[in-house]
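What follows is a set of structures for review.
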Structure I
Amino acid sequence: MSDEAGALPLDVTEAYPALGDGFARRDGEVGLLHETHHLRAADGREYVLQKVSPVFAPEIHDNIELVSRHLIKGGLVSFLLERNRADELYTTSGSGDRWRLMTRLPGVSFHQIQTVAQAESAGQIVGRFHSALEDFTAPLQPMGIPFRETALYRENLNRALGRCADRVRGNEVGAVAHQIDERFEMLGAPYDGRQRVIHGDLKISNILFEAAGQGEGAPDVATALIDFDTLMRAPLWSEWGDAWRSWCNRRGEDELGAHFDLEVFTASLRGFVTGLGSSVASDERASLVDATERISLELATRYATDALEESYFAWDSEHFDSAYAHNIRRARGQLALFEAARECRAERAELIEAILG
C-alpha cells in the first residue's frame, strides 16, 4: 500500500452492511484526486472504498447511481455504489471527509495503451456506453467544479499570472501561456451543437480489460468503464479529445516530447463505430478533427495555472523537486501533443470521414 494512504476510519467501515462481517484491506493508493482502497469482505466479495476529493459536489453520487443502473439495464457491465445503513450513497466521517463504497469489477487497467487490439476494444466499449445512454433523459447534477470550461480556465491562468510575485516563474509560465493563446486562436471557436451524455475522463486507466477466453493471452478485451465523477452532457468532441489525448500519445504526460499514434487512433474509431451501432452526423464528425488539440490546450492551461497556484493537481515528489516543476513540465508536454496531433491533422480528418461517414 502507498505510504500516503492512511488508516480507514471505523465510523466509515461500520456504516456499510456489506462490510459488517469483517473485511481485509488488500491495497491502497492516493491518486490525483481520491484515496482508494481495495477491500475483500468476509463473504469473498470485493469492493473499492474511496475517500472522495472535496472538490466534487456530493450530488455526483446521484449521477453515478442513475447512470450505472441505466448501463446495466442496457446490458453493459458497471460497478454500483453500495448504500450505507442510512440508505445513503456516501458516508461522511467524523473528520468531515466523504467516503463511498463501490462494487469492484474484475479486470486490469493500464496507464498507456499496450496494443492496437486494446485500442479497438476500448473504442468499442465507449461506443456501447454512448449507445446505452442515447435514451437517458434524467438530469445530471453539477459536479461542483468548473469542468470543460475552457474560457474560465484561460481567465484563471491570466489571473494567476497577474498575482504572481515570482518573476522567474511568472516569465516562464507567461511564455507558455502565450503559446497556448496563439494555438487557441489557430483553432477558432469549438463546435457547440448536439450534447451527449459523456464519461468526461476517458484516460486509458479508466477502462478495465480482460483476456479473451479462459483467461489466456493479453488482456485486450475492454469490459467496463470506471470513475464516473465527471458525467455530464457535452459535445462528442469533448469526450474523444480527452480519450485520444491519453490513448494516442505514446509518451507519458511528464515527457516534453509527444508522439501521436495513428494506428491507435484508427483502431479506436473502428471500435467506436462497432460499439455505437449508429451513424455520426457530419457536423459532429467535423468537430472531432480538432478534438485532441482542444483538450491538450485546455489541459496545458490548467497545468500552467496550477504551476503557479499549486492547489489542485497532485505531483510526483520522487521525480520533481516541486509542484511547480512537475506542472510546468506537464503544460509543455501538452503543448507538444498539440503539435504532434496538428502534424497528422489531414490524415486524421480523412480517417474520421472514412470510418464514421
Structure II
Amino acid sequence: MKKTALITGISGQDGAYLAQFLLKKNYRVIGADRRSARDNKWRLRYLNIENKIEIVNIDLTEITSLISLFEKYKFNEVYNLAAQSFVGTSFVNPITTSQATAIGPLNILEVIKNLKQKPKFYQASSSEMFGDVKNNFQNELSNFNPQSPYAISKVFAHHITKNYRDSYKIFAVNGILFNHESPLRGEEFITRKITLGLSKIIVGKLNFLEVGNIYAKRDWGFAGDYVEAMWKMLQQKRPEDYVIATGKTYNIKSFINTATKILGMKTKWVGKDLNERLINLTNKKIIIKINKKFFRPAEVNYLKGNYSKAKKELRWRPKTSLKELIKMMLKSDLENHNK
C-alpha cells in the first residue's frame, strides 16, 4: 500500500527537499501551508515537483481545521516543519512566532492523540535550543539554554512532543537538526545572504554586502542530506530523538572566505570590530561591511553537533562537505543572475 505523508511548511527549504525524497519513495505527499503564506512554491518548481504534491491551506493554530484535515486523509506519517523559522524575526514578532512554532505542534499532537489509527509524528527541533553553550559539542543529552523567542518556542514543542509520546504512546520523535543550507535557503538567512550577495557583486548588481557577527560559529550541513534522517527516524522500531549535524564548526568569516575563493576573488580583511571589512584586491573596493543592526539582541556564538547516535542507530551520516555546499549555492545563485 502506498503511504500517505503530511508535510507542514511544504513551501520551505526542508519541506521541498523532504517532499522530493518521499516522492522517490513512492509516497503520496500532502503539503500544508498557511492561507496567508506568500507564493513560495518556487522551491517546489525548482525541484520540478510542484504538480506531484497535493497542497492544502491550513493554519496550525486553528485546531478545528486540523481535525478536518486528519479526517479527510488517513496519514501514515506527519512531518511538522512549519514554523516562523528566522531567529531575527522572532525578536520582532515573538507572539506570532510562539503561536506557530510552539502551539502549532501541540495542536497536531492533540489531534493525533484522539485518532484511532495514529500516524507517526516528526517534530523539527533546532540546534538553536542549545543556545549559549558551555560544552564543545551538543548531543541528545545536552542542556537547553535558548536565547531567542524562536528557540524558546522550539524547546516547548520539543518537550511537548516527548510528553505526548510518553503519556499517550504516540510514535513521536524530535529531530534536533543543526544548521542546514541549500540553494533553496531563504534570502534572510546568513549563508544564502552571503552567496546571493557575492553573486550579485560578481555580476555587477551590488556594490557591497552588510553582515552582522562574523565570528559566530555554526555546524553547517546540506538540507538535502538531512531530510533523509527525518524519514529514517520514523522507520525505527521505537520513537527516539536524534541530533543531526556534521560534527564540524566554522565561523561566518570562514564561510565568506571559502565563498570568495570558490569565486576566484582575491580579497583581504582589514580593520577591527565594527570597522572590519573585506576588500576586493583587484579593484580596491569594499565588498563586505559589518553593520551593528544585524547583530542579535542575544547571540548564540558557538554550536557543534555530535551525531554519533544517528550514525549508529539510523546509519546516517552527512554526505556533503561545506565547500561542496557553498559551491552548490553559488552556482545556483550565479545561474539565476545570468538568466
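Every read-out reported here was derived from the displayed coordinates using simple, explicitly stated rules and does not represent laboratory data. Keep in mind that what you see is a predicted model, and the values were worked out from it rather than measured. Cβ atoms are built from the backbone, for glycine too; each structure is taken alone.
Match the computed value 2.2 of distance in nm of label points 7 Å out along Cα→Cβ at positions 14 and 118 to one of the structures I, II, and report its label.
II
Give the label, chosen from I, II, of the structure having the highest value of distance in nm of label points 7 Å out along Cα→Cβ at positions 78 and 286.
Of structures I, II, the maximum of distance in nm of label points 7 Å out along Cα→Cβ at positions 78 and 286 occurs in II.
Thinking of I, II, which structure, once mean projected area of the Cα convex hull in nm² is computed, gives back 18.5?
It must be structure I, since only it matches.
If mean count of other Cβ atoms within 10 Å over residues 46-53 is computed to be 14.8, which of I, II is the source?
Clearly, the read-out refers to II.
One of I, II was used to compute semi-axes √(5λ) of the Cα gyration tensor in Å, for residues 22-149 alone, and the result was 25, 20, 17. Which label is that?
So the calculation was done on I.
Consider the structures I, II: one of them gives 1.05 for Rg/Rh (Cα atoms, Kirkwood Rh), for residues 166-277 alone as calculated from the coordinates. Say which.
I
Given a value of -14000 for helix-only ellipticity at 222 nm (-39500 (n - 2.57) for each DSSP H run of 4 or more, over all residues; to 500), point me to the structure among I, II it was derived from.
I
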